[in-house]
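Read-outs throughout are calculated quantities, based only on the coordinates presented, and are distinct from any laboratory measurement. In this text, all values refer to a predicted model and were calculated from it rather than measured experimentally. Cβ atoms are built from the backbone, for glycine too; each structure is taken alone.
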Structure 1
Amino acid sequence: MPDIRVGDANVYYEIHGVGFPLLMINGFGSSTEMWSPFWKGLAGRLQVILFDNRGVGRTTAPEGPFSIRTMAEDASGLLRALGFGNAAVYGASMGGMIAQELVLGHPAEVRALILGMTSCGGPHSVPISAETMQRMRSSVQALPGMGLPGTVRSAVSLTGSPEYLRMVYSPEFLRDHEAELLDEGRKVRYPTSLMGYRHQQEAVMAFDTYDRLPEIRVPTLVMAGSADMLIPPENARILASRIPAARLRIFEGAGHGFTRERMTEATRDMLDFLEAVGVPLEGAMGTDPPRPSAPIPT
């Protein structure tokens, strides 16, 4: 099981593919095994680094509250510990918040930035609707162990909740894929502890980069689904308008999980952007991913 000491944490990571490094930072309550499989298409052209944020999966860290900036320092420390001077960075949802703090705190470590389904947080962001918030609370409360005394250390996976999936994906996509997604959720081996969810939620609620966004000077692509219920797409427009020369890509009709709904398009757009800003790519689009450059456990 590959993990590496970063500050006060042992960070679990995987490396797939060869070539220029792409650090992928996952979202709220999600570990490496919960990534949308679109990353496999990227691993044919880049060296993809996946890892578990503190609070989820197989990364271990001291118990207690932490911030988005703390998780950004974990990501920065992982890059340094692995010997990468800099990398392209893709942050999804909460991972996009971590990516913003990473580039703001360590700009030399980020060659190019991709922000997906995320926001700047704080009072300038567009919040989740009251209806969706209630649906989110209901889906969490319906998970096994929630609401029972003494269960803060038990582990659950939101990906196993049909109601949660209906907030992540469009109805059109779920008509054909809901059973498949629920089956994937049932197979998660390292679900998130309730305490992990709590600390990550607290970190998200305290996050705000609006005033600092103009300080981001690396090439940036902002992506979102037009039907995103969890992080409304207006947030992508705010990010793109505040980050100098940022590019904006909206996937019409797609939900929060646009990298799954529009996998081919999202992969192509990300690779086209990275190539356009000078990130070297291996091979050609559509080729099979090469063998991992480091052993990955099964």
Structure 2
Amino acid sequence: MAAIVCVGELIVEIMRKQVGVALDRPDDFAGPFPSGAPAIFIDAAAGLGADAAMVAAVGDDDFGKCCLDRLRADGVDTSGVKIASRYTTGTAFVTYFDDGSRQFIFHLPHSAAAQVSPDDVDESVMNGVKWFHVCGSSLSVGQGMRDACYKAAEIAHSRGAMVSLDPNLRPELLGIDEVRRICGPILEIADVIFPSGDEAAMLADIDSPEDACRQLVKSGARVVALKRGADGCTVFSAHGEVNVQGILAEVVDPTGAGDCFDAGFAIGMLRGLSLPDAAALANKAGAHAVTVRGPMAGAPDD
């Protein structure tokens, strides 16, 4: 029985070795690295000592083996990860630029990653759940994956477990109205939300990130942890607001920092820490994540 459960995409990431090399040019890559926002979250949660499980799908190929080997080595229960033998494991090619921006090419909608459905969410996976985490990226993979996330979230909510949402979606690709629509069913029951400033503003339809977070709390969230990168985070709740200082770190690979932050916060709350202390653990986990190449390579350990 897992205390923390995640449903979502499990993929490999292949990245440029050099900064500033666009993906339309021949050049060297490094990888494959196990990746996918929910997979990074669940791997970090396991590294911090949680009983953690994931529902996902990979292909019957070496990339799928790469992902499963990593999660299993870190203590994640992968009994809910199915092998979709007619599909290849999802992939993401990425390059970084000097200004900190990234460019991706994803192979997701027609990959094994997208073959998750509500039928994959059963009692054996959800028994004992205390925290269920949803990534906005998973809600955008396809209808089957989306419905699987909705189903698992409703089961967790009905059992008194915490439900969290990281709305890591790109409105320039989906449109703001579509982002709000697909996040809506999770927002209605989410106890904790982990947005960036732009994401909070988008979800609440309020320009000010701080005012947007306050509105999300008024709308029902117990906690909203506004992520500010190296500047740490601001935690909003019905009891007030607190700024928690970030941790400086040498950035080698920023992918996954936010997911590790989410895992640290979830573990902190499950341990009964105060919100500022949970946020401090989250900041530490996020800072540690950026120091190593590979989205899971810098995941925290207990």
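Numbers at a glance
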item	result
Answer label among 1, 2 for the case where semi-axes √(5λ) of the Cα gyration tensor in Å, for residues 101-228 alone, calculated from the coordinates, equals 30, 19, 16	1
Identity of the structure behind 51, 40, 39 (criterion: Cα extents along the principal axes in Å, calculated), options 1, 2	1
Entry that produces 0.95 once FRET efficiency 1/(1 + (r/R0)^6) of positions 165 and 205 (r between Cβ atoms, R0 = 25 Å, to 0.05) is calculated, selected from 1, 2	2
Winner on FRET efficiency 1/(1 + (r/R0)^6) of positions 5 and 181 (r between Cβ atoms, R0 = 30 Å, to 0.05) once structures 1, 2 are ranked, highest first	2
Among 1, 2, structure where distance in nm of label points 7 Å out along Cα→Cβ at positions 125 and 213 as derived comes to 1.1	1
If relative contact order in percent (Cα under 8 Å, 6 or more apart) is computed and equals 26, the structure in 1, 2	1
Which entry (1, 2) yields the derived value 3.4 for distance in nm of label points 7 Å out along Cα→Cβ at positions 77 and 109	2
